[in-house]
Structure 1
Amino acid sequence: MKIYTHTGDDGTTSLSGGERIPKSDPRIEAYGSVDEVIAWIGLIRGYGENEGRKATLIYIQDQLMRCAATLATRDPEGRQPNFLPDEQCVVTLEHEIDLMEEILPPLGNFILPGGNPLVSYCHIARCICRRAERAILGLNNQEKIPVIVYKFLNRLSDYLFVLARVIGKELDNQEISWHI
């Protein structure tokens, strides 16, 4: 099978099930943003500093792929149950966040992202995750999107924020507080 099909040359793409819609459709924006998060998590996963977190990051990518598959299917009746994220995915992220927060000092202010490429990549992934969540919630105003999809993305952005802080601590990256 060739990677190019010419079918998208007219500015449309196929949903699961074959329906063609414009590439500018809010649904495509939503699952395109999810796809970006998947790629950024892949970048983050590739760093040696995350060797011990690799299984969690792969799990997150799998859950995001399920979110994208859910969004790529317009008809709720046509969605396969295995397209949906795991029922426990939010609890899994909360558990991981709790473990990481045990080693972090409490946060009393906003912080300025950066100081290290890997820390910055986590923050970029967090921002894209928030964009994906906003796009999905906008789509939810038009049609019902399963709650688990946007709930998972909401918690994932929290996870990525805490992951950035933990990696920063592990790498002795100075956390700069923002003050007015």
Structure 2
Amino acid sequence: MDFFYNFADFLTTLLKNPEVSTSIMVFKILFLIVTISFISAGIWFKAKSGFYAEKRMYYSYYFNKNKKPDEGSTLPLKELKDYWGQLGLRLNMQDDAQWKLAVIEADNFFDHVLTLLGYKGESMGERLQKVLPEHLPNINDVWRVHKVRNSLVHDATFRLSYGQARDVYETYEKALKQLKIL
């Protein structure tokens, strides 16, 4: 038992020494700097790996569903391309809810592009009726995938497969390329 008391007395007198307390303070500061640098490196590596972009896409529906797009505003082509690329990330997830959101958002995105291109109408269906086949050769495919989206939204028993979701995305992508958006 005396050993522990002697050891405690030794530590107490050692810590009262100004040189030792200065050394401990230096080690505390160095430890804090190393910790902050490791945390910063971790955040940087996660950002570079696309972790935050994937999470932003995963939760973007909930953050953006109440936002109303500015009428008459045009987005730069780079932003349209970036958004379309991020939308494609939803198809890489192994979650059928994300596939459904990808189909709905792809349809909404294409509708928004039609509005930006000046096609008038109350709904996407009315805007699609005004698109000439010369401007959009795969107009019938666009109608088909738009009907898939309508079935998904309005029919509670509709089951969307990965193949259907991929087909919708690729059809809209082909149409956007024909419209020279992508």
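Rule-based calculations on the coordinates, nothing more; no lab input. Keep in mind the model is a prediction, meaning the values are calculated, not measured. Cβ atoms are built from the backbone, for glycine too; each structure is taken alone.
Identify which of structures 1, 2 gives the largest calculated value of distance in nm of label points 7 Å out along Cα→Cβ at positions 111 and 135. It would help to have the intermediate numbers written out before the result.
Numbers: 1: 2.8; 2: 1.8.
Of structures 1, 2, the maximum of distance in nm of label points 7 Å out along Cα→Cβ at positions 111 and 135 occurs in 1.
From which structure (1, 2) was semi-axes √(5λ) of the Cα gyration tensor in Å calculated, if the value obtained is 60, 19, 13? Mind dumping the intermediate values first?
Numbers: 1: 32, 17, 16; 2: 60, 19, 13.
Matching structure: 2.
Where is relative contact order in percent (Cα under 8 Å, 6 or more apart) largest, in which of 1, 2? Mind showing how you got there, number by number?
Details: 1: 26; 2: 20.
Top value of relative contact order in percent (Cα under 8 Å, 6 or more apart), among 1, 2, belongs to structure 1.
If mean count of other Cβ atoms within 10 Å over residues 15-22 is calculated from each of 1, 2, which structure is the one that comes out at 9.9?
Working: 1: 12.9; 2: 9.9.
The value was obtained from structure 2.
Determine which structure produced the value 20.1, 71 for Rg and Dmax of the Cα atoms in Å, for residues 23-118 alone, calculated from the coordinates; the candidates are 1, 2. Show your work: numbers first, answer last.
Details: 1: 16.2, 47; 2: 20.1, 71.
The read-out comes from structure 2.
Could you tell me which structure in 1, 2 was used to calculate helix-only ellipticity at 222 nm (-39500 (n - 2.57) for each DSSP H run of 4 or more, over all residues; to 500) as -19000?
Working: 1: -19000; 2: -24500.
So the calculation was done on 1.
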